[in-house]
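**Q** In structure tokens below, several structures.
Read the figures in this text as sums done on the coordinates, not as results from a lab. These numbers come from a predicted model, not from an experiment. Cβ atoms are built from the backbone, for glycine too; each structure is taken alone.
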Structure P
Amino acid sequence: MKRGELYLVTSAGTTDTKKQRVYVIISRQELIDSTYSTLICAPVYTNFEGLSTQVPVGIEAGLKNDSAIRCDELVSILKSRLTHYIGMLSETKLAELRGALAIAVGID
């Protein structure tokens, strides 16, 4: 597993009413490689408002539709739930993701 990978997760245990949703791994690689059982992830939605905390993604990342990563809705997901690999963000998208995360948590 790596930061920036996208996985389809069934019932992530969040308040999300959708049975399946794509999530992108946000956690740093050190945590991903550790024995820690959960990772920080951000949900991917097909609808988006163009906020500075949303990163547009699409078929280039393995998705079926144009979508957006929502950095204002970070969740912790068990590593064992991240089994259905969808794709990987490009280096350009990873840079956009870092910027959106900084805005979402108020880091200059």
Structure Q
Amino acid sequence: MSTLTIAELALWQAAQFPFTLLDVRRAPKRHAEGDEIAGSRWLDPASWLDWKDEFEAAPQPLVLYCAHGHEISQGLTAALRAMGADARHLAGGIEAWRKAGHAVGRLDAGAK
């Protein structure tokens, strides 16, 4: 299955399970919202061809999230899985994460 629920991600974080959390929201949306899930790394989804190979043989699972858990994170998850990566998208995206009451961090003023 290529979906990770909000509860599962919270458990992974609490248990310090090794995984890589990727924020793949479009830059304007990310900046407008001004926050991120702690521990995530932002990658521009429009430039995925430039960074996809970095994760082809990732040693740990990848969890991708976008704003709502729809086309961006699901599409990139499917592409990374087709390349052999253990990738999953976060059901509901950061919006569902917030609605469930989980903490988010503010973006640094200098964040890209």
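**Q** So if we calculate relative contact order in percent (Cα under 8 Å, 6 or more apart) for every structure here (P, Q), which label has the highest result? Don't skip to the end; give the middle numbers.
**A** Details: P: 29; Q: 34.
Comparing P, Q by relative contact order in percent (Cα under 8 Å, 6 or more apart), the maximum is at Q.
**Q** From which structure (P, Q) was mean count of other Cβ atoms within 10 Å over residues 3-10 calculated, if the value obtained is 16.8? Intermediate values should be presented prior to the final figure.
**A** Numbers: P: 19.6; Q: 16.8.
Computing mean count of other Cβ atoms within 10 Å over residues 3-10 on every structure in P, Q gives 16.8 only for Q.
**Q** Also: Supply the structure label, taken from P, Q, corresponding to helix-only ellipticity at 222 nm (-39500 (n - 2.57) for each DSSP H run of 4 or more, over all residues; to 500) with the calculated value -4500.
**A** Numbers: P: -4500; Q: -9000.
The read-out comes from structure P.
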